[in-house]
Structure 1
Amino acid sequence: MEHIYDLIIIGAGPGGLSAAIYAKRAMLDFLILEKWLPGGEIANTFEVENYIGLNRLSGMELADKMVKHVYDLGIEITLDSVQSVDFTQDTKKIITENTSYLAKTVIIASGASAKKLGVTGENRLNGFGVTYCATCDGFLYKGKTVAVVGGGDVAVEDAIYLSRIVEKVILVHRRDELRAVKSLQERMLKIANVEVKWNSTVEEITGKDFVEGIVIKNKITEEIEKIEVNGVFMAVGYKPNVDFLGDTVELIEGNWIKTDSCLETNVKGVYAVGDVRDTHLRQIVSSVSDGAVAVTLLAKYL
């Protein structure tokens, strides 16, 4: 007879890792699955300065600390990509690239991935000057001119980080004010080699074999401007990683997972935590909290 776990956690970002720690404390028979590298998107964040108790460290450092905490508790992380799920029965089935698993309960902690802008040249030049991770690729543009597209926390953090490496950063934002927290805005706007193109959208990314420039349009004047850049860093938001779910759980607009106050989906015994769910705040601290809350409540359900 195939083994049935008390809990399977899908994803090893902050929410999934927190859930694993609490599952260990609750003495549950559980498994945590991760398709790539444990730690989640925070590993791509240049600097974290708002996680209580850990004053200003890199996202990679924080991710490493979280993963080490889990390993130190004797928890194993299974590297296997979830392809689909079956939640039609009381016992849930998780189908991965290599095998399948059964569980009484499931926590979906699969996170979110960077959105694409959808303009001409983006796909063709992806990896050839178009990138979605400043901390991963910024060093490649030392002494060059780059564009950052977006106006939220990630875009502003990317601009600050890149300003220390490149000759010039051009931030392209479609509105007349940034959405990033004020402290980040103030830091960025003081940096001499960062220029902001307000009320502007990227219409095209140009270049033969590698990015050579962008074409932007001012939404107010409708003026078209061609700007020479060597790289384009996309920071236009995130989309939830839910493709493997199909129509098994209820989603809201944008495909975020709908949960109740207990973090449970519309399917009994299936929970969602962190960036993948419908929430007002997508931060490390809220994901960690979600993982703890979900396990505490599902343990009572079990």
Structure 2
Amino acid sequence: MWRGLRRILLTVFLCGLLCATLVRFAPGFSADEALLDVRRGEESLQRLREARAREENIASFYANFLLEYLKGNLGESRLFERPVTELFAQRIPTTARGVSLGLFAGWAAALGAGLIAVRWKSAVAELGTRAGAMILQCIPAAVLGLLLLAAGGRGWQVCGFAVALALYPRIVQYVLGLLGQGYALPHVVTARAKGAGEWRVLLRHVLPVTWPQLLSLAGVSVSMALSAAIPLEMILDVPGLGQLAWQAALGRDLTLLVNVTLLMSVAIACANMLAAWRASRSPAGSAGP
């Protein structure tokens, strides 16, 4: 557990530093449209120049940022001219609802399709499932979101179902392979030959073997869901963290972008650590027939 926490801290530190470095050395970083706004007074323009000057030295900026971060001060967004904590309080619930809906719907559809195709040994069902997954995998998540929007969907629900459609093809092919291997194990074949019911075979012999791998995939699917949510929230105009990250990148708001990167890195690292911890505590084998 402690090793996992150290890995999370190191990952978060490196992600934040890499994000700050990439933004700092991106073309046009020093250009700021706000400096050309004639409605701003000289005092406001001077604050913007001072904020830009503090961001020029990336080592100094990131060191000061981490010190304030450890104190609970996330700083102020230069783009929105508001504290980052206020922006997070408004945006996190929307993204959490959309990503949670996408994870639940994507996993439910993938597990259902995988069980139907493998449990009843239907070659047609498995072929259709794989073909459908390959077609969906070729369609970008943003296009799926626009199709759902054109069908009459609205708000974060559209983002959630688009995330589910983006996750489904990646999950279902892995599920098909795991369940197929599980049903081919000798003790499973023996249990079925002795007349064990299909549900008993599935719950007591197949799932215990595949459970650790499925948990590991669940942790990875969190990062895939967050990656899909960023362009979806921007295109569908959903006010979540994905849209905030996109706007911060376009506006070169270094403080806000590093904060969003750290938050998403922590969420992904914690999900992976929890999945790995649960998988390590799950039985590696299964009961005999």
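In table form, for the structure just shown:
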quantity: Computed 26 for relative contact order in percent (Cα under 8 Å, 6 or more apart) - originating structure among 1, 2; calculated: 2
quantity: Structure (1, 2) behind the derived value 1.7 of distance in nm of label points 7 Å out along Cα→Cβ at positions 69 and 253; calculated: 2
quantity: Structure responsible for -26000, with helix-only ellipticity at 222 nm (-39500 (n - 2.57) for each DSSP H run of 4 or more, over all residues; to 500) calculated and labels 1, 2 on offer; calculated: 2
quantity: Read-out Kirkwood radius over Cα pairs in Å, computed value 21.6, structure in 1, 2; calculated: 2
quantity: When mean count of other Cβ atoms within 10 Å over residues 5-12 is computed for each of 1, 2, the largest belongs to; calculated: 1
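Read-outs throughout are calculated quantities, based only on the coordinates presented, and are distinct from any laboratory measurement. Predicted model, so just to flag it, every value in this text is computed and none were measured. Cβ atoms are built from the backbone, for glycine too; each structure is taken alone.
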